[in-house]
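Please find the structures below.
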Structure 1
Amino acid sequence: MTTWTAPDGSDINFEQYGGSESKPYLLLLPGLLGAISSQWRPFLKPLSEQYRLLLVDLRGHGRSQNNAPTLNVTQMAEDLSGLLDHLKIDRLHVAGYSLGGYLGLMLALSQPRRVATLLMHATKFYWTPDAVAKMQQQLDPDIMAQKVPTYADQLVKDHGGRQWRTLVRQASELTASLAADGISERQLRNLQLPVLVSVGDRDELVLLPEAFRLSRALPQGELLVLPNTRHPLQTVRTVPLLPMMQTFHTE
């Protein structure tokens, strides 16, 4: 277990693979309620042949701590920036799933010279009041334990038997904050880097028209639609996403 300590004392867990200094860095970010122990794993071996991989447990997720009372996307993005400073990584590619893609976008907006390319897979950008209400209904640990016990068991495995319920409640609050104070389309206008917006054709959370709209709002946005793919990352097959990543994440 390798950690970096944030300014508030929270230890942020990370892993690295593919150590050759001749390879470019690729940061792989998990989604909300995800962890690097269970997400992106099928992609590590093939990607490590081409990139130096960096995986990070988001604040309060997996083996990363959160000494703050809530989850805050600005603080989570600052964690990433601080870790990259600590590792002396000046430039890298970023691939994020769900909230991970959103955090990658925040990193690119705040430090455009640092991010070479960005993949946003299954990232919810447009939050309506109805979408927030629906998500918050789902983000109830008691309901999860009753209706989707397999998923609840996975959260216990990823985050711990005591922590997962707190994390789910904090995730619900985070969703509302994205709707109220999230990134606007106007902020995307000056983002001059290639961004690949990827979405499954059966994604229950991110609908195809939303993904198309986001790809067109980005000056260098592209759209990739994955067949027979729902929102969970485990439904993504390595092909065609893997070869697309290997082609897209180049300078």
Structure 2
Amino acid sequence: MSGLEVRNLHVRVAGKKVLRGVDLKVEYGEVHAIMGPNGSGKSSLAYTIMGRETFEVEDGDILLDGESLLGLSTEERAMKGLFMALQDPPQIPGVRLSTIMIAAINKRLGSTDLTRVRDPSIVKRMYKLAEELGLTRDILQRELNVGFSGGEKKRSELLQAFIVDPKIVILDEPDSGLDIDGVRKVSEMIRGLTDQGKGVLLITHYARMFKYLDPDRVSVLIDGKIALSGGPEVAKLVEDKGYAYIRSQYMARRG
């Protein structure tokens, strides 16, 4: 299997069970959207995939191109090709946005001099992609997320995803803090990632992005379990009926 696969994943954090047997796949060139209400386990799933230490995997597996990622650190998983854009990325005073991206590229290439610009064309590409995302050129020289608006944070993380060139991109609430024009532009850029052959796991509460971005698959996470999975019609059902309806139908099927 090519891409990311989660098999029967059971996870506990701080003594609380947050995922209860999650199965899903994210193949290359597709957007797999994960929807669900607050507290359903969406962000927990993302953090577990990325190897956050406080999330204890009790059962199941996480595989990239058929290789288990369990036991690998977050850094090692990133080196394998995973990238996660956080819902609320932290500020890093003293470190420029451009420096972070150059360091990530050099690290993947095995260089010990992480801040050296080995290929000037990469910097040109940064400026070009920043403009396409609706960011000003000077943002590359600003301290990472310091004084960034919510929209700038989301767009700059997408910029990082394009530059760092991962295999699988996990986006946690990429539409938060964006106005309608921002949602449209970010949706276009997400589809641009899949056009490059990357797989995208998109986590969201709402279906408003899907006016501009048709997901290939949609799964609804309820109480740490996949309650419903299918195509774009699932997102429409959520929008029309709400999560309470999805939960009731799921419980009825389970008897």
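What follows is calculated from the coordinates using simple rules that are stated; it is not laboratory data. On a predicted model such as this, the values are computed, not experimentally measured, just so you know. Cβ atoms are built from the backbone, for glycine too; each structure is taken alone.
Among 1, 2, considering only volume of the Cα convex hull per residue in Å³, for residues 22-101 alone, which has the greatest calculated value?
Checked 1, 2; max of volume of the Cα convex hull per residue in Å³, for residues 22-101 alone sits with 2.
Of the structures labelled 1, 2, one was used to calculate mean count of other Cβ atoms within 10 Å over residues 110-117, giving 10.8. Name it.
Numbers: 1: 16.4; 2: 10.8.
That value comes from structure 2.
Can you tell which of 1, 2 yields 2.3 when distance in nm of label points 7 Å out along Cα→Cβ at positions 54 and 222 is derived from it? Kindly include the intermediate steps, with their values, before the conclusion.
Numbers: 1: 2.3; 2: 2.8.
It must be structure 1, since only it matches.
One of 1, 2 was used to compute distance in nm of label points 7 Å out along Cα→Cβ at positions 94 and 214, and the result was 5.0. Which label is that?
2
Tell me which of 1, 2 gives 61, 40, 32 when you compute Cα extents along the principal axes in Å. Walk me through the intermediate numbers first.
Working: 1: 47, 40, 33; 2: 61, 40, 32.
Source structure: 2.
Here relative contact order in percent (Cα under 8 Å, 6 or more apart) has been calculated and equals 27, so which of 1, 2 was it run on? Intermediate values should be presented prior to the final figure.
Values: 1: 18; 2: 27.
Answer by label: 2.
Comparing distance in nm of label points 7 Å out along Cα→Cβ at positions 6 and 182 across 1, 2, which structure shows the greatest value?
Once distance in nm of label points 7 Å out along Cα→Cβ at positions 6 and 182 is tallied for 1, 2, the winner is 2.
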